[in-house]
Every structure is written in C-alpha cells, then in structure tokens.
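Computed from the coordinates by the stated procedures, all read-outs in this text should not be read as laboratory data. In this text the structure is predicted, and so the values were computed from the model without any measurement. Cβ atoms are built from the backbone, for glycine too; each structure is taken alone.
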Structure I
Amino acid sequence: MDPINDHITAMTRRHFFSQGALGLGGAALASLAGSPSQALGAGGATLPQSLHHFAPKAKRAIYLFMAGAPSQIDTLDYKPKLQDLFDTDLPESVRQGQRLTTMTSGQARFPLAPSKFSFKQYGRSGAWVSELLPYTARMVDDLAVVKSVHTEAINHDPAITYICTGNQLPGRASLGSWLSYGLGSMNEDLPAFVVMTPTWTGRKEAQALYNRLWGSGFLPSKHQGVSLRANGDPVLFLSNPSGVDPSLRRAMLDRLGKFNRRTLAQFGDPDTQARIDQYEMAFRMQASVPELTDISGESRSTLDMYGPDVLKKGTYASSCLLARRLIERDVRFVQLFHRGWDQHGNLAGDLPNQCRDIDQPSWALVQDLKARGLLEDTLVIWGGEFGRTVYCQGKLTRENYGRDHHPRCFTIWMAGGGIKPGVVYGETDDFSYNITENPVHIHDLNATILHCLGMDHRRLSVKFQGLDVRLTGVEEHHPVQGILS
C-alpha cells in the first residue's frame, strides 16, 4: 500500500480546490511518506504518529478544564495587602478603563473583596496555596504554577471557545483535534481524543458546554473528541440493538464497507475513507470501552487515593481515574470539563465545594501517573478560561462576596512531560488585576502544550478559506521557556 499514491488517487479536482490538500503546511507535507496505518489528515495526507518537529518530552496530555473560571485570588494568587483595603474602592489607576461585563458595569462602586481564605507557602518554590486546596499544596514541587495567563475574551462562551480552539468565533478545530491531526493515534481500539464532563457540587446554574469545544472544525471529523458518558452506554450507540449479535454486526459492517469502498473508488472523497475508518473504530470500541470503564481490578489503595467519590460514576474523581486508564492505553489527549466555577455571588458557599470536587482527585491523578512512570511523558494542565475580579459583585461582607469575570490575569498549573517542576512563573499586582511580570497569553499556553508534544505551533497549519490557519493565530506567540524542562 503506497500512501503517496493513495493520496493522489483520492484527490478530485473539487476536493483539491476546496480542501487545499496539497498545501497543508509543514506538518502534513512532511508526512506523506508515513505509515499508511496511521491517521489520515485533511485531504487524505497521511500523518504518522512519529511525526514531530523535534523530540517530544510528552507523548500525550490531560487537560483538567475548570469551566466557569476559578477565582485566582482565592486559590493560588495570594494578595495579603488586600486585607487592609476591605470595602475600599478599586483605584482607577489599577482598572485603567478596562471594559467590564454588564453584570457589574452598572455598579455605583467597585469595593475590594480580600479573600476570606487563609494561605500558606509550600515546596521549594514557596508557592502560596489556599486552604481550599490542601492536596494541591502537597504537590507544588511537581507543578509549574503560572500566575500571569491572560486573554482578550471577557464572557464565558467566547472565552472558552478561544482557549480551546484558538478563536473566539465557533467553527475552528479544538486543541485535541489538532493533536490528533498532527500526531495521529497511538492505538487502534480507542479514539485519539476523549472528553469527559463530570458532575460538580458548587453553583448548580452553570454555563453550557458545546461539543464544538472538542469538535474538529475544518479538520476531518475523525479527529473530533469522543465524549465518554457516565450513564447508559459510555459512548452513544456503543451497544448493539436487541437481536443484533457481534457476528451479525460484523457482517453488516463488511457489506457496508464494500459499498463505501465502491463509492470511494468512484468519487475519491476522503470523507468516505474517514467514514469507513470510523465504523471500524466503533466496532473495536465495543470491546475496548467496556474493559476501559471496568475499574474492578483497581487496588483499594488506588481507589482510596482518588477519594470517596471515585466509585460514583460521572464524578470528577471517577473521571480522573478513567483519564489515567485512558493514558495507560495510549490515548493521545484526554480533556475533562468540570463546570460550576462561575461564582458571581455566594463564593464562600460554592467555591469550597468546587475545590473539594477537584483537589484530591487532581493530586491523585498526578501521583498515580508518577508512580506508574507515566508522568514523565504525560503533560497535565489545570485551569479555566479567565480569572475573577478583585472587586465584589453584589453584596460584600467579610464572610461572603461574589466576583465577576476578569480576563487580564489568571492562574493555571502544569505538570509532567516537558515541564519544569517546582516553579512559580509570572506575577500580578497587589490587586491580582494586572500582570507585572512575564505575561502569558492563552496562545502562548497552547504553543507550550504543542511544544511539549514535539510540535512547532507555527508549522502546524491547515489551508482553510484561503488562510493558513493554526491553533495559535497569526500573531507572534512563543512557548513559555521559563517553565520548560
């Protein structure tokens, strides 16, 4: 089987001009001589799993996404001087005319709300961690804490779309899809990109999640994330209908594959080949997914490490354990979306519950990967789409307050393959409002993720609507060298 010949024969004039398959950018052009057993890129170009622009430190990644935006001031960005400024107005010299959401732009004043939670320093980096995250505090020597991430988006949907796809407007390929497209799959029985949306115990009214956040956009649909569900079939339509046994399903797929291959030979549409591959993957998943989700073989000590919710399907703890099991099976990218972090009011009531959901399981995931020798080539990222304001939204007391959206600075952490452990990077002012040292744009963050996985973000591009589109946009952005090992 000759992949170059297959690529050429699969092209029609219509697909050549609509897909721009011969102008895919460095990644796809370099891959035409790859193994035909690996993933097909846009237009049929073969993208072997060994394709890297340079030697990777990580083979796979887990993104723990806190949808709704955690308050950096109450978790990882300690601001002790605020205690003496309780209920005083945010200085205009700090705000500098920054636009606000309509939820607080009409307030008569912007009273400062110091965190009610205590902080201590931990580890060789001296990282300050809130009492809400005692397990995270234990592992700061495994982490690079980045306090200076920023974005232009100020509302949830464009902000989460922006950090997940590189653009505030819907329709672009997600980070996981880019990784699947650029690096291919490392296994034949599970998707390259798996998504979970665990339950949460904080504020019940949460922002909606759209499947475009793990969609493939302009890339072939085989690169989109596959959602792993807590109830019913782990993957939709995984089970055969009543009266259909595996042998009958196999015979049906064989006949359907014959028809699809005839169509492929006639029209040369690469999407037809993708359809054939997806049907075959679905058949293999009927055996691999039930084995993946059966945690009966996990030791008692492992289950205890993830905490009391690990046996409750659909919880964050359960999802973290499944993430480790997916990584063990060489799934390229796993993304968890934990909702409910949007504390506009009652932060003192809701935020502790959110932190309790994620603190011990996140620690357990990192330690579990570490103990199994997987952390050294697995990248783990934790964070949300933006930060929270230092001033209060709504009623302010010493014991409770709310915080609005804040795009100018927020905190994330990273660990594992390619990341320098035990560092704190970047700094913000005394109000956690403006960055004073080492700003990190969300495009820089995504460039760093790609770098750890051996990809140059400037060379990973696809021709779409006349543009060479890439995850990190057209502006000048760079991996964050200060946290790279």
Structure II
Amino acid sequence: MNCNHHHHNEKFSRRDFLTKTSLGLGALTLGSLISPARAFNGISNINNTNLPPQLPHFPAKAKRIIYLFQSGAPSQIDLFDHKPLLTKMHGKELPPSVRGGQRLTGMSAGQSSFPLVSSIFDFKQYGQSGAWVSELMPYTSKIVDELCFIKSMYTEEINHDPAVTFIQTGSNLPGRPSMGSWVSYGLGSDNKNLPEFVVLVTKDKQGQPLYARSWGNGFLPSKYQGVQFRSGKDAVLYLENPPGVTGDLRREQLEYLKKLEDDNYRDIGDPEILSRMSQYEMAYRMQTSVPEVMDVSDEPDYIFDMYGEDSKNPGTFAANCLLARKLIEKDVKFVQLYHQGWDQHGNLNKELKIQCKDTDQPSAALIMDLKQRGLLEDTLVIWGGEFGRTNYTQGIITDPAYGRDHHPRCFTIFMAGAGIKKGITYGATDEFGYNLTENPVHIHDFQATILHLLGLNHEKLTFKHQGRRYRLTDVHGKIVNDILV
C-alpha cells in the first residue's frame, strides 16, 4: 500500500513527463487513424472530419420527406399558372421585350416565329385559398387548402439532364451527392433494417432517361446512396441468397468477411471498407424487412379506392405512392418517386392528360392518407419537375398536336406537410407567364429550405472532398421563410 502510494506521488522530471505523454499522444493518433469514432469514444464529427454528424443542428419540423419528382417538366401553363392574357393573345407573337433575348433550346432555336398559345384546358379557383388549378388535376383541386404552391421557381439549366442533376444534387455537373444522400449523411437512420434513402421509379414509362447518379452518393461514402426498390419478384437486385445458400450459411459468411474487412481496415484505413461492410449487413437484414414492407395485401379496400385502381398494380405511380407511405411508417428518412413522360414538345393535348391521370389521384391520396394517420404534420411532401414549359408553341400553332419547349425562367411546384404554410400561393409570374415578378425561388433556395425543415443548416452540412468543403447548396441559397409556419 505504502509502496503504491509512494509510486503515485513520485516526482517526475520534465524528460519523464514528455516521454510518457508523447507515447500517449502517439497511441491516440494511431487510434484516430485506425478508427476515429472508437478513438474518441464513439464521438463523431471530431475536428472537422468527414464523420457523419447524425444530429440536427436545431429542432426539426420534418422527420422525413417524400419527393414526387415529375421528370420531363410538367407544363405550369396548363396545370397551375393560369394566364387569361394568353387566351386573348392566342396566336400572336411573343413580344421581344418579354423574351429579353433568352437563349433557346435546339428544339425551337430554328423557329422564326414564337406564337403564344393559351391552354386548351379549363381553369377554376378552388378551396378557401382560391388556388387556380386546371381541369386535368381534379383530385389535387380538392386539397388545395393543404398545399403551398410556389409559382416562382427558376433554374439556370435549359436542358433535361443538367436540370435534373441540378435540382437533385445542387450542381449541373455529375458527381455530387444527391439531396437524399445529404439527408442520409446528416441525419442517419431510425430503422437499421431499411435504407435511409429509398427510390421508386414508375415502371413502363417512356421519357427522358433517368440516371442512377440522380440518387447517387457522389463523393459521400457509398452507404448513403439511394437504394432502388423495384416491382416484381426481386424488389432489390441481388438481395436474395443464391440457390443452395441458406440464411445460416450467409450469416457465417458475413462473420468471416467482417474479420477479413476489419484486418483490411486496420492495415489501410480506408473508410469505404467500413461502408461496404455496413452495406453487406444491411442487405442481410433487408432479406426480411423488404418483403414485409413491399407486401400491401393487408391494406383495406378503401385505401386502394383512395389511391386509385392502379395502386393494386405494383410499380405504377399509384402503387409507389402507397408504398412510400408504408416506407415512412417504417421511419425511412427520404423516399423519392420518379415519374417520367412530362416532356411534351408535341401531342401535349393528349399526353398531358395521360400524365395527370397517372399522378393526380395518387398524389392527392398520399397527402390525405398521411393526414388521416397523423403523419403529415412531420412529413414533407414535394411535387414538381426540373423546369417549366414555354408560353409559346413549339412547331406550328395550327397543328392540334402542338407542344411547349423548355422554360427555365419560371415553373411551379407544390409542397405540403411538416412546417409548410397551408393554402397559400407564393411568388408570381408576369401576365404572359414568362418572367418572374414576385419572390423568385432559386433551386438552392428550395434546397436550403428543405434542409432547414429537417433541422439542418445548409451552410454547415458539409463534406471535405479534394481539398475543399462541399455542400448541397454549394456557395449560395437562402431559406424561404415566408412559406414556413
């Protein structure tokens, strides 16, 4: 006892102190290189590392997001942005002062004439809010008092692929993380048996091609990429065990693989090794959880009636809307639906009807279904495309199969749910429906607002890559506070 007491009170020289502390610092440094989280007792986000924060910066109003992305750009002129002047000036030239020298796409750059064309569809005002909605959206018209229409969205991109990439990733160049990946990185998961970020694509739809980079992880660790669920036998590709491999055998394989990967990580220190291992483990758990969440056999008939007959057909937009509700009930953070076919350069009079028939009822049903279950108050629902359509016709105006070209200067989306004001219209376009006149909302403003609702500061949610810190909103973007409760 006395000996121990003497040992602990022994006076150390300066040399002894430096020797012993240097050994401790060396061990700590080595530990941080091997496993930063373990070295700091599991505390993440140490010293500006790229460890995921997994905590909101402030209390969130939204816990989860369902993003109904309408790929190809719906015509705001024919759906939401009612312009009586176009009826009066139908067939007359778009005034050069209105166009202002805007660049054109390759589809209409060769036109010598830009005749204005009014919508052939009737508009009426609905609800206490008096929102204007086209006859093509009868179900949406019934819920306008739940919605916030933003009619002043704009983008710099005039062609589909860079525009889709921009609104999904914050950059028109491929290689950046998607919005769902940023959310997954920032907030982590509340359900360890399902991915944080799930993607559903409507089956059998023609239109502008979709690329997996729209829901990719970019330079974030691969565990944050979106996982596509498909209709049919294999909801997630390569998830099931191959013939002859039992669940017990797969578990044993994973245990051995984990030992090998742990050794590999200790030798190399590449965090992607850990991401890959976590994906293997997730895939194993998903073998049970995915079939369970994909099974809608226990849904009552009134739910199928609510979403429409197509909701019984897996892979349709209606079925995916119903599945999105089931996924967020399982605490999936970000569910993104993609519906192609909105690119009406021609045959708008017929094709737009088909698109609205596919999407109008299930979109409205999803919002009302969430509301009746008490989920809308903390679930954000977004509906919209990558840009808008022109007020002038593409091609000859006398052709009944007329169309509209791309228009980045203004387009309309709507939002509903967590933290969003109900029954309002924000922003406005001029009487031609060509330029913005009130409250412009840039893509980065839109993204900053979404992150804010999730409790994330868009300027602080960053990841260091190739020498600089990146964020979803890149170098600008402001929160649209006027649409928030």
Output 3.6 (distance in nm of label points 7 Å out along Cα→Cβ at positions 271 and 343, calculated) maps, among I, II, to structure II
Computing mean count of other Cβ atoms within 10 Å over residues 55-62 gives 19.9 for which of I, II? I
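Rank structures I, II by distance in nm of label points 7 Å out along Cα→Cβ at positions 95 and 415 and report only the one at the top, that is, the highest. Intermediate results must be reported in sequence, preceding the final value.
On the way: I: 3.9; II: 3.3.
Checked I, II; max of distance in nm of label points 7 Å out along Cα→Cβ at positions 95 and 415 sits with I.
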Given that Rg and Dmax of the Cα atoms in Å, derived from a single structure, equals 23.2, 75, which label among I, II identifies that structure? I
